[in-house]
Structure 1
Amino acid sequence: MRRMLMLTAVLALVLAGTTNAAVKKGDTEVSLSGSWQKLNVEGGGSLDTTIIAGSFGYFVTDELEISLAGNWWDMSADGSDLTMGV
């Protein structure tokens, strides 16, 4: 198992050098990610967490990107609820 993990890591590093990910003025970048987790606590309690994040960026020059990003979090534990967003 460990040998296969090392082989995969080496292969990924070798292939990373062959990619061409150059950006230029006028290119855009969009990202969206999220996660959900549930934690059961001994004694019957639980904690649920949901996170959603996203961003949008625009390359003003070949080297400079202006971007906006935001996050939304929702956490609930045994009937209590907390929601935050930026």
Structure 2
Amino acid sequence: MTIERQRLLELALEHLQERKIQVEQELEQVQAELNASRSSTRSQQPKRTRRKRRKMTPEERKAHSKRMKQYWAERKKRERAESQESGS
């Protein structure tokens, strides 16, 4: 490599390193602006309220209990039938 070419590459490298620093600074500024705008828009948005869970009346609770007892009874019956079939 000739001395002139080496010097040219050194100058190009210095310029690119300076440009890299400038680009990184610009990136930081843009990111800071984005973060600032995100936090300000979040604070401006109204808070969401959670929907309250509807409570069951005693009649609904009783009907639910009855359905679940029936469900589990049928499930146990099915499991017993399956275990007897596979055991035989």
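Going by distance in nm of label points 7 Å out along Cα→Cβ at positions 31 and 55, which of structures 1, 2 comes out largest?
For this comparison of distance in nm of label points 7 Å out along Cα→Cβ at positions 31 and 55, the top structure is 2.
Among the shown structures 1, 2, from which was the value 3.00 of Cα Rg over 2.2 N^0.38 Å calculated?
The structure behind it is 2.
Upon calculation of helix-only ellipticity at 222 nm (-39500 (n - 2.57) for each DSSP H run of 4 or more, over all residues; to 500) from the atomic coordinates, which of the structures 1, 2 produces -30000?
Label of the source structure: 2.
One of 1, 2 was used to compute FRET efficiency 1/(1 + (r/R0)^6) of positions 15 and 71 (r between Cβ atoms, R0 = 35 Å, to 0.05), and the result was 0.65. Which label is that?
Answer for the origin of the read-out: 1.
Each value in this text was obtained by applying a stated rule to the coordinates, not by laboratory testing. Every value quoted in this text rests on a predicted model; they were computed, and no experiment measured them. Cβ atoms are built from the backbone, for glycine too; each structure is taken alone.
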